[in-house]
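Right after this note come the structures.
Rule-based calculations on the coordinates, nothing more; no lab input. As the structure is a prediction and not an experimental result, all values here were calculated from the model. Cβ atoms are built from the backbone, for glycine too; each structure is taken alone.
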Structure I
């Protein structure tokens, strides 16, 4: 059903929905100026609404959730993803300076609620819809297109963070991370592993203690290097598998 949709139109609508809801959550924070756990709960509710919009689209178009990756990973595929360990390591680096417990357990719980919303929303739209709908025109094209759009969305960080170096690094990291998530999706045919890793990465970032701008740049560069190594490992694994079949 998804493949019968107009690829360009669905991609544009998906991006418009993502940008609209992410701007909405930013606006809510500026206008309402919530404190404590509400800083996470309010934007989380808005992003969960974005997930709901996707579900309505699937319902209207009669698209089974399994078609967009809401299913168990294909049998045996997770065994090939033992190298997901580097992605877990990248996520854990977010708490390299320790976990900030100063805001209390409720704030940490609210952060978990928020990152799950982000993980669901971004994996649904960028992998479940955009990467999925373009993969039949070529997997490389689907991976690069969905990842480029994923990276472009993170350019919004420039609004909150005027540091151009950190912004560029965040965009590059998001682009390569998008490639990694797209590879995982195409191998497992499921967005569930991506949602789990995505949410875990963001959670560690949100609850980790703050580091200086210089330390953040060093950390971001190291994380990007690990992601690049992961992408290369996946690529060569797929190539070797194709050669074995021949």
Structure II
């Protein structure tokens, strides 16, 4: 077991790493909360959804198709499709969790948002990923997401049109930042091009969450091909 000083240092390193993505996700969460208000979803319901689902893209997709009464089966399938990428992220980061106990892994994986996965992978590329670092990274992000989504429901009436403040661009900006973090990896351009092309084509032909899965699968195939050509 690591000394308490090491655990504190690792947790602090996670907190510092979480600072930028946590601040960056606040406008995104406020926008989601405002949209939830427009759909008649209460503050408590929005907070509960954010805590349980914890997946911004899936929550946006669900709110986009929200109606009264809510089509629960359709919403469940939609969230499942959009969140299938978490299967691949979980498989990826599990390779880095040699220092995690089974219980720590079970607690960590539900917190695996896109940002948490990306920064965990970046950390593991430099040094072993520890539970203290991971939870220092994930917990503030998770709590900020819930509280900011709830705050968005209260501020929605004041903001009126959150897009006028550029809040809708927060989603794009965050993911551009995450993608560029992998630019030094082998096959980066081929993977990015394949994923973008597949997602765009499917979106044009069949708008909806299917484009996310198409982009994911195309990116995986391109990355696998690049890895075979350059085993490094």
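See the values below:
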{"quantity": "Structure with the greatest value (metric relative contact order in percent (Cα under 8 Å, 6 or more apart), set I, II)", "calculated": "II"}
{"quantity": "Label whose coordinates, when Rg and Dmax of the Cα atoms in Å, for residues 124-203 alone is calculated, return 12.9, 39 (choices I, II)", "calculated": "I"}
{"quantity": "Distance in nm of label points 7 Å out along Cα→Cβ at positions 20 and 140 derived as 1.4 - corresponding label from I, II", "calculated": "II"}
{"quantity": "Given -0.57, -0.85 for log10 I(q)/I(0) by the Debye sum over Cα atoms at q = 0.16, 0.26 Å⁻¹, for residues 68-107 alone, calculated: source structure among I, II", "calculated": "II"}
